[in-house]
Structure I
Amino acid sequence: MTTATTFGKRIIPFILCSFYIFPIAGTLEFYVNGHIDVLKYPKALTYWFWFGLIFVFQLFTWVLILDVAKLFSWLFSWHPGIIKRGHAYLLLILFGLTFIYSGWKVYHDTTEITKEEVVLQVKNLPDALEGFKVVHISDIQGDEYTGRSEIGQYVRKVNAQNPDLVLFTGDLISYGTDFIRMSAEEFGKAEATYGTYAVLGDHDYWAGTKHVEKALAEHGIPLLKDENRAILVDDSSRVMLTGITQVYSKRSKPEDVDSLAWHAKDAVLKIMASHQVDAHLIESSQKYGFDMLLAGHTHGGQIQVPFMGMDFSAAARETKYVSGLYHEGGLPINVNNGLGFTLGPIRYNAPPTITVIELQSKS
């Protein structure tokens, strides 16, 4: 038996099994105590499980390819030992390279904030709004994993763009009320010429609208709950923000959205913002000539599991608007990846993002 085969048979199964200590422990706790408190487990154990999920899917693709190639071993029937040893060594090499790559990729995509730049052409754009910068952010999700340092870094990245306007499309925190004040304090350091505005996300709604609204107000950030807010850039340039509450627990009514959109129709620039994208929001935005629809919620997929050259995510099963810029009948729809997490405290192929939208006149 080769050294590679011996190592593989002893070490690789041990590493693969260790990834599942966290879910196994959680399952046992549930059957013993009737509930699971995932926050009491060491963070290292949590990270190890989610890294393992990515690693196993990434590795499985290469192992499958290698095993298919092994089917052609009859071509080397004159020396079967070459096939056996070669397969073992290649498997070991693939294990090591995939482990290193997956680890680096998870770390990079979880911690490195990216900037997406969008140039948006708008008809009849006044000179005062030429080059106007809207920074779109979402899903800060303050919690044990996304703390003051991470939110502060995110906000500093926003401020570095010298935005004219900052729009936040919901989920200030992940759960409960413990992190609302801290998250609002750090988010409140965002600086924009014409202010920072926010709409509610699912987790904000579950934590209690009044708590989130109060914390944001204390730091100068208005929360738009199914309402319009006009911003005067100069005497002839009025920007209208239409903030819609579109979350699981409170769906907006099409007639209410239409009414708000109708009252915004005379503004030179019209922006609709909501946590989730929905068909009637798109229809209303198109009907009343909105210049963009901004949303979050999906985290860009957060963990886009790789398999056979394709990426799969839970968000993609819910909506086709997962990450980045889309166009529907001439309406730009931007979905921001946000900063924080849901379920797993890592990201893969969906890094934290700020979107810088620069306006230009459309000839």
Structure II
Amino acid sequence: MKRKKKTMKYILGIAIAILSLLAIGLVFPTWTSNIKGDNSISTLEQVEINGTGHEIMIRGTDQDNPVIIVVHGGPGSPETPYAVKYQDLLESNFTVVNYDQRASGKSYHFFEDYSNLSTNLLVDDLLALTDYISEHLGKEKVILMAHSSGTYIGMQAANKSPEKYEAYVGIGQMSDTIESEKESLNYCITQAEKAGNPDDIEYLQGLTEQIGNGEIVTPREYVMKYGGSTRIIDNPDGDILGTLLSSEYNLLDVIRYNYGMGYSQEKLVNHMLENPLPDIVSTLDSPLYFVMGKYDYMTSSNAAKKYFDTIAAEDKHFITFEKSAHYPQFEEKEKFNEWMVDTFINERK
């Protein structure tokens, strides 16, 4: 009996310890690491933008530097938890603003009604955020940098209000969605054939009709498996442990991240498939830059180039990063920072 009681006490103690750790994890304070300097900025805070709370992280060594607003992809996959790991070089030359979009990450609020969530609403949020950041940091214009499905939002914002933006930079740019997904599928099948994986070949070939009809996208786990997502780094999205270990997110934020991503994708992906970006934006008055990894098959580089060629813009540039897939700004961050400095700082001198 004594041994049983000791065992029960031991189990109870472990259970209490685990529950305590979980409770602490849920409410543990979050922050972004300090940047030294008299005019530096490193803030992480919740700000009401366009009627809902948005989590905004601002980082840079000198607030007088040009400002970049980063529009994350997913839909519903904020880059806030891992941005600091990759943007240190950018922070030396720019003030970088990352924000969690409405219903995403730390901007997902459990008791808020998101039934009206749409890409149009996210565009309106971005325009309102731009006004807030421009006033907050004393800038007439900012650089708009969008990634992956964030380009669907960012490009529409740049098209609606070009006067707010010094330039639009689309990384992993969305284009004709069906064409892009067809290329993605064919790439995965070809790589599966080279790797000698008959089960993958059979499964992927079975998706041809649905993807061709714009009903679904090529399963991302296969794009990642065969190198169409990242080449040099591990895929940063969906890294729950890495997110939990970041100072910007706690356990509650990780839970919100997953809820928000699921909800956002359910609400937005089909709309993006049915309403491809080339049908929405065909001209741009701001300087336009498409930055694509050569091996990008999450958003096909070839499809992006075809879209780029059709856009009416006086100042447009297509830049290819030869070693990267879907994340050239992270995979080749030194080269990306050098390009950003040459494009937006050195050219001004």
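A value of 24, 16, 8 was derived for semi-axes √(5λ) of the Cα gyration tensor in Å, for residues 177-248 alone; which structure in I, II was it taken from? Computing semi-axes √(5λ) of the Cα gyration tensor in Å, for residues 177-248 alone on every structure in I, II gives 24, 16, 8 only for I. Where does the value 0.75 come from, among I, II, when FRET efficiency 1/(1 + (r/R0)^6) of positions 233 and 297 (r between Cβ atoms, R0 = 35 Å, to 0.05) is the thing being computed? The correct label is I.
Taking 1.2 as the value of distance in nm of label points 7 Å out along Cα→Cβ at positions 289 and 321 derived from one of the structures shown (I, II), identify that structure. For distance in nm of label points 7 Å out along Cα→Cβ at positions 289 and 321, the value 1.2 is produced by structure II. Once FRET efficiency 1/(1 + (r/R0)^6) of positions 193 and 209 (r between Cβ atoms, R0 = 25 Å, to 0.05) is evaluated on every structure in I, II, the highest one turns out to be II.
Computing Cα extents along the principal axes in Å across structures I, II gives 83, 60, 39 for structure II.
Readers should treat all values here as calculations from the given coordinates under stated rules, not as data from a laboratory. Because the structure is predicted, anything quoted here is derived from the model rather than measured. Cβ atoms are built from the backbone, for glycine too; each structure is taken alone.
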